[in-house]
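Below are structures written as structure tokens.
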Structure P
């Protein structure tokens, strides 16, 4: 299911780029997803995995990342209720 849904907490709007090899220090062509709020969940230098899904991708999280994601979601929900 893509888009809003039960249990989905929006954390922001990301900028997504195809970053070409040899440009702006890229060693290989890759996709950049730039959203500062993601660094609350996935710290710079940490690795995880991405899988394709209909309409986009999902980012799989390790245990520590899941804990940070759940904390971020709770904080976001609390601020929306205020």
Structure Q
């Protein structure tokens, strides 16, 4: 093999080693990033679950309160109409 070919092989092997190390580092970074994304989505899911439970509780309370408000308005109107007569 000529010296030019040997130099070319050495240069190519250095570049390949560099890109292999860079690829391994990027793969590790992507694995960490996907784990962080998974943790964020789990936290968001828990938050949505808690909000859903809170809204469900509020909606269960809102219907009786709405009916109570209607009854109290009706009672006030009835009392006011009695006083006017």
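Every number in this text was worked out from the coordinates using simple rules, so none of it is lab data. As the structure is a prediction and not an experimental result, all values here were calculated from the model. Cβ atoms are built from the backbone, for glycine too; each structure is taken alone.
Volume of the Cα convex hull per residue in Å³ was computed and gave 118; which structure, P, Q, did it come from?
It traces back to P.
For distance in nm of label points 7 Å out along Cα→Cβ at positions 21 and 45, find whichever of P, Q sits highest and give me its label.
With respect to distance in nm of label points 7 Å out along Cα→Cβ at positions 21 and 45, the highest-scoring structure among P, Q is Q.
Something else: Using the calculated result -37000 for helix-only ellipticity at 222 nm (-39500 (n - 2.57) for each DSSP H run of 4 or more, over all residues; to 500), pick out the matching structure from P, Q.
Q
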